[in-house]
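In the part that follows, the structures are each spelled out as structure tokens.
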Structure P
């Protein structure tokens, strides 16, 4: 409990920001869903043969997995708040439409006839009779939609839209239960409070309700406009993938750029999401820079992969740089020294017991091996399928989240994991990295990726970031990851210390 309270105190600023982002996304999505679903449901009560079709469509939309929906939206609208809101609106349509339709359709026909007998037109009857009588059912649907939205909105953090999901994702990535609890509890409390407030709407007169909604929209819109106006004109947005390592690197980028370019302000978006999300964000000019690996570029990003060729680290980088420039008009600056390539790791005790130190030696104990690996590694040609082919193995693995596989091998549920050569968990859990004696895994050197247009506008950025070229060894990176993940130091602090101690910053700030 003390740890939870201390973390709340230390991160209160970040929590308030995430809470506001979550609230903003949720309320906007709910209001848009209401504007779409309620009029459609009212219309459907007079066109009953279409009502069943609409309910089926809304039901089918709600069954689409949220991650799949976000992935489908990214190529169309990029990433950030817009695809998050679109996805949440889609999920909220069914309960609002269904309850509005049922609430109005089940009004006693004799009441409808009496209203008509009193000379009420359709519009007046709707607002004076039907909506007031159906209000409890409609509000129930709105409340269900809101709870659904708030829970699903935690995934918005995966595509850079912020919200309380950032705490949950960060907690999972850092193996920090406290951060995960803060995100989950805050999301649950937000749902409870807003659900209670919506329940109170039954007692609010329609004109006051409409006025309140207008004020709420103006408040949210005004805040967004204010932040947009306050944003410095020469602002550079740097994003990083999930994990401590990208977080450390983007903090280094920020320090170096702001030191050398006094007119530039840097905004960081850590734990932004997966590779495809970040690359699409860069391609759609929603971010300006992010660190990417040369092997990932050739394997996953350029249109003519070179994974079938045996390339040196220098060749891999040069091909990645050339293809990015030619195909996407992107600049790929000079790489750092370390090679954060894929690896296979086992416990130190198993390495001694089996006398296994190379990947090829796994064939001697293949019947004892129980792999647990990330879904990405299981699926990639330069992952498990390629390893099996290159080494004559027949391994099949359980798919696991990156952090969970390390916990699983530590708890002896599995005994072989995929890894990155700079993972702090290799040290933390006393794991042996098996030597890639057939040199199967491609080189993965990290370097800043950006649009050529950014360098034309800010030519000093390249000079600043190229100070990291040839710097940071695998040992350095693993140690920095260990400081963040295990010793719970901030990525900003660790990054700043490295730059100062290696004389890349003029002075500590």
Structure Q
């Protein structure tokens, strides 16, 4: 669980880590040598049989890394050509030193330099590029993306902004694999950057781990390293009541399935008891479909408030299939007034479109909001578009709402009001199916019922959700997701 670092650092924080290493006696030339060796090692793993390699070197330290790769591969007998952007005598510092150590063929960067290459190492620009690709670099990247050679990128694919996870005008190298150093950057986990990177190898090149203590990042790759220690494990001394009693608020008789999906998710992930709070007109249909999950009748917001006056119910989810409008808003207030941990999903969020001030003025501290992008726009109009990145948007939203906000998507992002953010990377496309979000709401609810802190509960639930979908594979429907949980938990309990 603790082998792969889970912190994500920004470009500025990576520069700070480099400075920390230099200030603590690690020569920057050693870092460049180690970086180049890590890339060369990956090339050798991906293509054990030597073949023509072209290394595209830029004018900065990324290009210096490229010169190291070229030298190391040439020493192993590979035919290597360096295609250099700019003049060799314009290189500075460590990049100039490593260019001087290169005795092989060097040609000017151009699309023609790619001719005959079986593998291309992209060392043009690193994560700090703050402009779109221009001139011969642009032409060469366009040609590379239409080439048949394998592409290994150093740090990030050239043209991809390290913090934003996207290219300024959509053009960047489409890599088959990327090697980065010390810690991942946002571009390695955010879409569409994650696709442009391909599989990312994280190499440790000699920067002391103590640099992380100095940087104190608040951005994390979602996974067991983040929340494993807090995950509720079975206690042989405990009983079902110790694992919490979760409540899912059902919609009307014609729209009850979503609540039942959420309830089953909560039960499978470990809540000791789960009840569906059902409008009286929907009790019959809910009761016919439920066995281990109980049905609790109620009438309107007042009835829900009375039901939740029972302190044994310690976590509530409202939204799946409940309907949009004033009645739902009233029930949401009843949930929040009960001071329970809460998941507000789907219709519970849409019901507050245009009235978010009232919602955010409520006691949301124990809540998790779970919008997809459309619902996020209704709650936080214009925020996604005006923010520099998805990370900044969700972090701002959590601060505004005063609670955890989870923005669904292929890179589901979870933010806490204190600034912590996790980004999920294990969700397969099979999750694009009706009801999968309802199951996710249930997973979060079940972990909240087991007293897991909201940010960690939401992050863990998202990861479990993605793994469950991957484990099942193509043909997934929402009902399949909870049934994958027992096998996942069995492995998880052995690892945390």
Report task. Have a look at P, Q and say which one yields 21.4 for mean count of other Cβ atoms within 10 Å over residues 27-34, as calculated. Result -> P
Requested in this report: Could you tell me which structure in P, Q was used to calculate log10 I(q)/I(0) by the Debye sum over Cα atoms at q = 0.11, 0.19 Å⁻¹, for residues 195-266 alone as -0.57, -0.84?
Outcome: P
Query raised in the report: The value -12000 for helix-only ellipticity at 222 nm (-39500 (n - 2.57) for each DSSP H run of 4 or more, over all residues; to 500) was derived from one model only; which of P, Q is it?
Result: Q
Requested in this report: Could you tell me which structure in P, Q was used to calculate Cα extents along the principal axes in Å as 81, 48, 45?
Outcome: Q
**Report entry** distance in nm of label points 7 Å out along Cα→Cβ at positions 283 and 355 - structure with the largest value, from P, Q
**Finding:** P
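Readers should treat all values here as calculations from the given coordinates under stated rules, not as data from a laboratory. The model shown is predicted, which means the values in this text are computed figures rather than measured ones. Cβ atoms are built from the backbone, for glycine too; each structure is taken alone.
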